[in-house]
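**Q** Next up: some structures, all given as structure tokens.
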Structure I
Amino acid sequence: MQTPGPRFYTVNDRPVAVVPTRDGGADCVVFDFATGELVPDRSYFGRVTPGSGQDVEALTEAEFEARLAACRAEAGARAAARLRDWAERLCVTAGPAAQVAAALGLSGPASRGDVRVDPPPPGCDRMTVTTAGGDRAAIEVQPAGRLLTRTVLDAEFGAGRELPILPDSWLEGHVGYQVTVPGTAAQCLISAHFRHQAAVRVVLRRHHP
């Protein structure tokens with residue numbers, strides 16, 4: 001008996017796919033707006049069933065891929081705009097890491113003066129706020145997923161500046177951006193490390209020129 005191929009839908013405009021598994025069964029994956037990935041969610045089996053009452057549209061594979069690309073572009077733009085918001089807030093903050101984190105609407109346990117944001121914001125695997133003196137605050141973000149591509153970051157911050165890459169880093173790129181706030185002396189320097197065509201580490205650092 002031939003295994004049915006994948007089926008593609010949108011449910012309330014969210015991309016959903018029913019995909020065959022190796023054991024001859026099926027799984028349901030849905031678009032995660034925080035990461036841009038397709039993640040398992042079997043509750044959607046019921047939602048794509050006729051009569052579920054959901055706004056369901058069946059798609060071809062090409063239509064699904066186009067919709068998926070559009071959703072990822074929208075989600076990436078939102079993720080980059082959130083980075084800009086953090087960068088602008090960082091420009092006008094001062095004090096220890098806990099105070100800086102609070103100014104950014106973040107919280108978490110402190111260790112040696114640094115704050116590990118817990119839980120990290122949606123779309124982040126890890127986020128840490130550090131300060132080395134009141135004028136040298138930084139935020140380190142480890143994105144979850146591959147939304148923050150070079151194209152997305154260039155669209156938000158302008159063309160980035162190529163930065164050095166260590167020979168054993170396995171990085172595909174290291175790019176710098178700059179954010180300023182009118183009327184504020186401090187700037188925010190953004191450093192993005194790329195692997196597999198997306199940022200795997202982003203550091204926002206307050207800088208006084």
Structure II
Amino acid sequence: MKLLLADVFSKALVSVFKDYADIIKDAADKFTHAITLLNNMRVGEARVLFSEVIKLLDKSGELKATIEEGVAATSLDPGFKEEVLVLVNMIDEIGDHIKESSRELTILPFLELPEKLRRGLVELARVTSMSITLLTESFTSFVRGEYEKVDEYFKKILEVEEKADELELENRGLILNMSDIVKPYALQLLIFSLNNLLETTTDLCARTASRVRLIVKAWLS
């Protein structure tokens with residue numbers, strides 16, 4: 001028998017779940033737009049958008065707390081409640097990664113980087129944002145009970161993760177090859193950190209999408 005979140009949680013709490021997914025997606029969309037602005041040399045406008053991303057993700061923390069309190073207050077199976085709470089924490093961690101990426105991109109002297117390295121970081125950031133968007137779509141399908149879509153999004157997220165792995169490795173190679181050009185050394189560390197952070201975010205998206213899928217199969221199908 002197929003169960004929906006609306007069958008086990010209150011209508012108000014399910015609405016908060018949807019709002020939570022929307023705000024993460026909105027932050028990912030703004031992040032993508034900011035990356036496009038950076039690539040077009042519009043650094044000032046990009047930094048304004050990165051700031052908006054950070055504010056949105058700060059706001060998402062309030063919704064997360066509401067969800068946690070609402071789930072904890074139910075009389076459902078403790079195992080199911082734990083699964084949902086772990087899932088929400090994983091999504092929150094993705095938000096934290098995007099927030100940190102936004103901060104690093106705000107302070108990074110982007111236009112001073114070699115053009116090839118800039119392109120590599122922009123492409124990885126776009127792929128990362130795509131992964132987050134797919135995950136939020138998967139989570140929204142999960143909330144709506146559209147479980148067949150959860151499997152579809154999971155496959156797409158795995159494909160995006162593989163692309164991110166390739167880009168991260170290429171960018172690492174560029175950082176090493178351009179070590180004599182990119183100065184000071186602290187700048188190399190910042191670029192390396194950002195490159196790793198973006199790729200790690202796609203890994204986390206894949207793990208979170210897998211968690212959504214397993215919750216559906218183990219508890220709701």
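Computed from the coordinates by the stated procedures, all read-outs in this text should not be read as laboratory data. Keep in mind it's a predicted model, so treat the numbers as computed, not measured. Cβ atoms are built from the backbone, for glycine too; each structure is taken alone.
**Q** With distance in nm of label points 7 Å out along Cα→Cβ at positions 84 and 148 computed per structure, which member of I, II shows the largest figure?
**A** II
**Q** Could you figure out which one of I, II the value 15.6 for mean projected area of the Cα convex hull in nm² was computed from?
**A** This value belongs to structure I.
**Q** Quick one: distance in nm of label points 7 Å out along Cα→Cβ at positions 156 and 172 came out at 2.9 when computed from one of I, II, so which one is it?
**A** II
**Q** Looking just at distance in nm of label points 7 Å out along Cα→Cβ at positions 76 and 116, which of the labels I, II belongs to the structure with the highest value?
**A** Between I, II, the highest calculated value is found for II.
**Q** Another question, then. When helix-only ellipticity at 222 nm (-39500 (n - 2.57) for each DSSP H run of 4 or more, over all residues; to 500) is calculated, the result is -7500; to which of the structures I, II does this value belong?
**A** Considering all the candidates, the number was obtained from I.
**Q** Matching task: 29 is the computed value of relative contact order in percent (Cα under 8 Å, 6 or more apart). Pick the structure from I, II.
**A** Going label by label, the one that fits is II.
**Q** Hey, FRET efficiency 1/(1 + (r/R0)^6) of positions 12 and 92 (r between Cβ atoms, R0 = 41 Å, to 0.05) derived from one of I, II reads 1.00; which structure?
**A** Source structure for this number: II.
**Q** For structures I, II, calculate distance in nm of label points 7 Å out along Cα→Cβ at positions 164 and 196 and state which one comes out highest.
**A** Greatest value across I, II: structure I.
**Q** For structures I, II, which has the highest computed value of mean count of other Cβ atoms within 10 Å over residues 20-27?
**A** The structure with the largest value is II.
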